[in-house]
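Nothing in this text is a laboratory measurement; each read-out follows from the coordinates by a stated rule. Remember, it's a predicted structure, so these values are computed and weren't measured experimentally. Cβ atoms are built from the backbone, for glycine too; each structure is taken alone.
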Structure 1
């Protein structure tokens, strides 16, 4: 439980972003946090370390790295509760202040807070972070881990990604010193119960406070700053009339202003923005505010030049502006929770989000041979009996939902991307994960996992668990390469098979795409050409429009992105309809024409 760090009348947030000292931990040498880091290297925070360097050994490093900087604590703050807030540390972090270990967090895409009062003093202090980018069969994402020894007998770590994006690492999101009162608000849960016909809502608000207090005041304010509802109980229901609904591409945000009073004085105050809307998967449709919604958009990545996976708010703003210009309305946080800054921006901009855990790589071996894999997909495989990611998976579900539970933009929880749900044991693995997600979410959003192409209709073992079918399909690319006529036939047949098996479940594509080299043209509709990418999307659109329960198209990918080295990839994955620098390919123009002609609601009544 933690709130997004923001300064209020009672809270002070100080950024620790900037230039940090940096070094690799060399084999056989453990750095000592009791002494200052001895290095001439620096790294900017927040950002991945990999692309800030011209040293190949740093960029390709697998193992441990160290970050360190000094920071100042004003004397006026020393009587408050002090924590260090990390928006993320990828993938595992040990944090020291003035040489003392203050905490540890494993999982590279969710935030954590560490109290520091016992180890700091007014004036100059030093924070050191030991960071690991190692991935294995216990982590999410899943990596293939191995070891060798150097000439001195020291262990050398190796990670081969079991997924198709580069293993960027570092202090990817904001690092902040947060000062709060000792009696402080530590969580707010907001769950609106909406009556759409009468335009009223009962807003359930539960506030958790760290210590005893005398009085709590809750005010709900509209976008004009006018108080429209009040309460004085930590568990309150505030009734609102003439409700302004949060709508796709038509956001309306209320503020829940919480004030804690003790001995007649305000000891803490915090304001949580929220939207009021309903979401439901029902009768083959996906409903937002009771109306059939059609997803138009993308899978994305947090991936930019130089920053890598580091937060880049200018790119976030640009990406959403490009998205809206195209007539799109949504994206999936493939394949990990994105920064909370992005989620708050989507709340504000009215962008619909499928929020996904880092559970990617849950398959025996990642490769590009889908045809060969499909041929052997029904064979017995002990994968689900051997994998040891259960604890990590439960943790990321808990942390993702705890962080994002109040965001109106989030309409679906995606429990995993492309797991091997065609293999025995997958249902037994995933049933507890879905149960946990549904238990934790106060708003009871629909849940899904993103289905891999090997798990075709009738072969998948976990579809009974989902509220909406989210399919990744590459007919015309990995299958039927270059043969769009056959691709269309095979794709339509599979979609009709899904609809027959699950007539009450809505169906959408969460990935479909074709690698395209910007500027490559062909009079013969050759794969990798811009012409082929356009025709590929035309083929898909024609199939989608034939399927009654088909409720959305999120293509792969918004923009080209970096991957590990391999002969299947030339400077990364080229399936973007924008280049990595956000220049449009021809498909972006065609898709813009299609999506701008499709309404957000009632496309398929």
Structure 2
């Protein structure tokens, strides 16, 4: 009897050591039961949706424990708020209701995700020292008579995803872009669908609501695609991402000063592949699991490291978030059309905070010079106003995107660098090649002179990076003098490489702010980033680089293999997916069994959770 009780408790009670993660046996046992019951209910649409809603709630409970209450609160508030919004005619009351719903969602997200960050900013700006208190845990202890830590807020898994999904639903219902869902179970199913609940993609209502009452149908082709995406995602996560993380990347980022510049450099590039394999691997598995039940999730990645400019990268990476930021932040700010009140308001707020936090006259002077230059440019060249406004809107959007990822200045710096990269690339590409050559010569020379007379690691990195671009520009100019035909593929490959290096360099600040306690994220993350810049930018001992490369040969080979697969032509990838989908069902299953056996040979007991669980 005791054994049975223990078994039931392990199945139905929350156990932090046994979360329902795609790479764990517990998840696949859970999914096997859910899918078996689903096969009996799939023809009864209302019952099917209600069943999957409760299955998703159980999934979240097994992942996050008592934070299930938070998810249920989000479902109930946005369901009834959405219904009321749809019934109301356009009026101030309707606007007030929409604002109230958005504020409730943002306050929920802000309290659990940004409490430490906001109180830290408040302390630095005004000297007010407030302590974070976990009211949710205290209430839970009081209601359930339990004991848990109430002096620290633990981030609920997936809160950024389901709150953003709820906000987009309310806004779309307000605009009447979609009808309000009239059944609580249907809405709960839409907001909590377990394959994508904790790490996306963010599902837009107009794409998923039509699927709510669609009859289940799974063709041979769709079954094959589902199996392929699940296996593809498991291979990315376990063979590639987890291997790079546990064998090398995590150790370097934890203590960068114990490793050489080459090893820090290698870890940074390995992390760029790791985070892609990890996040896209999750999306692949979620897509396959959803497809087995007849539901289609939106594409979230489109070979992002094939992008030939920073803006293109964000059209290919985390596409559901990029579209969300575009539709609900960038376009309302004015988008490509121009600037509005929001553009100037957020620019003023961000600038004021940056000046006060830095406490530096130089920062204030630099921003003053920048805005004065932009003002004069807009005054004397009126046709440039839209361009300036567009760039300001893009920068604000990227900063907000950085803040979405985490409550740390490192994430905001990361977002700002991406914004600067997009703006600089746009303006750079408009210049004639002769102008670019002269400018890059001056910048490279300035960086080299700075290194010679006042060396800083950041100057060293700038000198090398600018030197590479300088070489590319002048090689292109010399080729154009003698060539009779252009080489568009070579130019594209060069731009892809430069974009990949730029995106990877920004990841230094992204990774440095990850996997940290919110209370110490800012200080530790900044120190990690500074130490890695110091190691990478300081002079390398080239005599030991071959020896170190050989010592980390497995990391280098996995990295090269991963990038080679990523850069395969799209038509070739489609071809081998189609080959798999046309196999007989028995052959697919046999292949899946063998593939799983091989994949799990690479797994380890300390396999890290998916990176985007923390967001």
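Taking 26.0 as the value of mean count of other Cβ atoms within 10 Å over residues 277-284 derived from one of the structures shown (1, 2), identify that structure. Walk me through the numbers before you get to the answer.
Working: 1: 18.5; 2: 26.0.
Only structure 2 yields this read-out.
For distance in nm of label points 7 Å out along Cα→Cβ at positions 285 and 469, find whichever of 1, 2 sits highest and give me its label.
Numbers: 1: 1.9; 2: 3.9.
Looking at the calculated values, the largest one is 2.
State the single structure among 1, 2 that was used to calculate distance in nm of label points 7 Å out along Cα→Cβ at positions 133 and 533, giving 3.8.
On the way: 1: 2.7; 2: 3.8.
Clearly, the read-out refers to 2.
Please compute mean count of other Cβ atoms within 10 Å over residues 269-276 for structures 1, 2 and give me the label with the greatest value. Write down the numbers at each step before the final one.
Details: 1: 19.6; 2: 24.4.
Greatest value across 1, 2: structure 2.
Taking relative contact order in percent (Cα under 8 Å, 6 or more apart) from the coordinates of each of 1, 2, which one would give 18? Provide the component values of the computation, followed by the final result.
Details: 1: 13; 2: 18.
It must be structure 2, since only it matches.
Ranked on FRET efficiency 1/(1 + (r/R0)^6) of positions 325 and 453 (r between Cβ atoms, R0 = 35 Å, to 0.05), which label among 1, 2 comes first with the largest value?
On the way: 1: 0.70; 2: 0.25.
Largest value of FRET efficiency 1/(1 + (r/R0)^6) of positions 325 and 453 (r between Cβ atoms, R0 = 35 Å, to 0.05): 1.
Work out the source of -0.91 here, i.e. which of 1, 2 gives that when log10 I(q)/I(0) by the Debye sum over Cα atoms at q = 0.10 Å⁻¹ is computed. Write down the numbers at each step before the final one.
Details: 1: -0.91; 2: -1.03.
Going through each structure in turn, the value belongs to 1.
Could you figure out which one of 1, 2 the value 7.0 for distance in nm of label points 7 Å out along Cα→Cβ at positions 93 and 437 was computed from?
Working: 1: 2.6; 2: 7.0.
So the calculation was done on 2.
Looking at structures 1, 2, which one was log10 I(q)/I(0) by the Debye sum over Cα atoms at q = 0.14, 0.18, 0.20 Å⁻¹, for residues 293-476 alone calculated from, given that it came out as -0.81, -1.24, -1.42? Walk me through the numbers before you get to the answer.
Values: 1: -0.81, -1.24, -1.42; 2: -1.00, -1.47, -1.54.
Corresponding structure: 1.
Have a look at 1, 2 and say which one yields -23000 for helix-only ellipticity at 222 nm (-39500 (n - 2.57) for each DSSP H run of 4 or more, over all residues; to 500), as calculated. Could you put the intermediate results ahead of the total?
Working: 1: -5500; 2: -23000.
That value comes from structure 2.
So mean count of other Cβ atoms within 10 Å over residues 53-60, computed for just one structure, reads 20.4; which one of 1, 2 is that? Kindly include the intermediate steps, with their values, before the conclusion.
Details: 1: 11.8; 2: 20.4.
Derived from the structure labelled 2.
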